[in-house]
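These notes open a run of structures that come right after.
Values in this text are rule-based calculations from the coordinates and carry no lab data. None of the values given here were measured: they were computed from a predicted structure. Cβ atoms are built from the backbone, for glycine too; each structure is taken alone.
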Structure 1
Amino acid sequence: MREIIEKRLIAFSVENINLCRNLNNEYVSQHLTNQLVRSSTSSALNFGEAQAAESRKDFIHKSSIVLKELRETFIYLKIIQNAKLIKNNYSIKHHITECNELISIFHKTIKTSKSNIKNPK
């Protein structure tokens with residue numbers, strides 16, 4: 001499962017980089033491009049950090065950072081979509097759907113991990 005999530009996060013980062021190549025060249029697009037690339041790639045990189053966590057609490061903390069970055073990415077995607085900054089009829093729907101699915105996965109992961117701390121087997 002870990003490998004699947006890692007592949008999805010990396011693919012999601014790459015998809016967002018490609019999306020940024022399809023934004024118009026306005027100042028606001030450049031600003032959002034920088035922020036979107038940072039937040040979407042950060043989610044993948046922080047997932048790698050979470051895999052090397054030193055404790056369950058450290059895992060929860062690092063996974064929470066992944067979730068925070070994904071939520072930030074989601075907002076950037078919605079801004080880009082609503083401001084109509086995309087050229088060449090490039091579709092952003094898949095990006096938003098994938099981001100939402102990843103947010104759900106990490107929300108559940110964190111919730112389960114916290115529950116396991118409170119109720120160890």
Structure 2
Amino acid sequence: MRNLTITLTPDWRGVMDSAAEKFGKAWNTGSYQGEQLNFESPAQFFGMLSERRWEIVRTMQGAGPMSIRELARRVERDVKRVHEDVGALLELGLIEKTADARIECPFAHIHVDFHMRVAA
């Protein structure tokens with residue numbers, strides 16, 4: 001069971017430090033620490049992960065490998081548009097291709113973590 005945490009922070013050094021810390025802990029303990037995907041801003045996050053792309057991820061979670069045509073049928077959308085969205089989600093790592101060229105969402109849990117505060 002894989003877990004993904006999506007963060008929104010412009011502090012890429014902090015993200016890298018956190019990833020290195022998790023790697024070290026995993027290396028020392030042999031335990032899975034989850035995976036992380038960071039966006040530098042809410043605009044970048046919402047620009048890449050539209051409502052329709054989230055629907056694809058939600059539909060695929062726990063459903064196992066499937067073809068793009070089957071996914072399009074499940075989300076009731078045009079195959080061409082679903083194919084475009086799948087390409088973006090593959091690039092981000094939210095879904096993956098299987099050995100037999102089908103696609104799947106490997107994450108059982110996806111957590112989005114971001115904070116908003118008053119501008120200084």
Structure 3
Amino acid sequence: MVKPYSEDLRIRVVGRVEAGYPVREVAETFGVSASSVVKWSQRKRETGSVAAKPMGSRQARSLAAQRDWLLARIAAKPDVTLRELVAEMDARAVRTSYGSVWRLLNDEGISFKKKPARL
């Protein structure tokens with residue numbers, strides 16, 4: 001993922017625009033796009049800061065409300081499969097997918113490993 005421009009650069013660019021220089025001239029001088037100059041200037045006017053927005057935020061899991069039930073179910077029957085969990089949740093009127101269940105369990109550090117190969 002690409003890193004955002006430094007805040008120091010953003011402050012200098014917006015300062016030049018606020019001093020009355022044309023956007024395209026400022027963009028060429030600092031080696032950034034004109035659209036970046038415009039966006040940074042707008043952000044400064046709206047929020048008072050030119051800081052970059054946070055990157056890479058995690059979305060909340062759709063099954064977060066079912067977390068306790070899933071963990072209790074796995075504690076009761078450790079060899080339950082993901083497909084069985086999806087079917088049981090469907091029976092409880094919770095529509096979900098295999099991937100959603102896997103992601104929630106992966107976040108909890110729970111994995112379903114195959115039995116070791118026999119010699």
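Given a computed value of 2.2 for distance in nm of label points 7 Å out along Cα→Cβ at positions 54 and 110, which structure among 1, 2, 3 does it belong to? Answer by label: 1. One of 1, 2, 3 was used to calculate P(r) over Cα pairs in 5 Å bins from 0, in percent, giving 2, 12, 22, 22, 15, 11, 8, 5, 2, 1, 0; which? Label of the source structure: 1. Taking percent of Cα pairs over 20 Å apart, for residues 6-69 alone as the criterion, the highest value among 1, 2, 3 goes to 2. Using the calculated result 35 for relative contact order in percent (Cα under 8 Å, 6 or more apart), pick out the matching structure from 1, 2, 3. Structure of origin is 2.
Tell me which structure, out of 1, 2, 3, gives 1.8 once distance in nm of label points 7 Å out along Cα→Cβ at positions 62 and 94 is calculated. Source structure for this number: 2.
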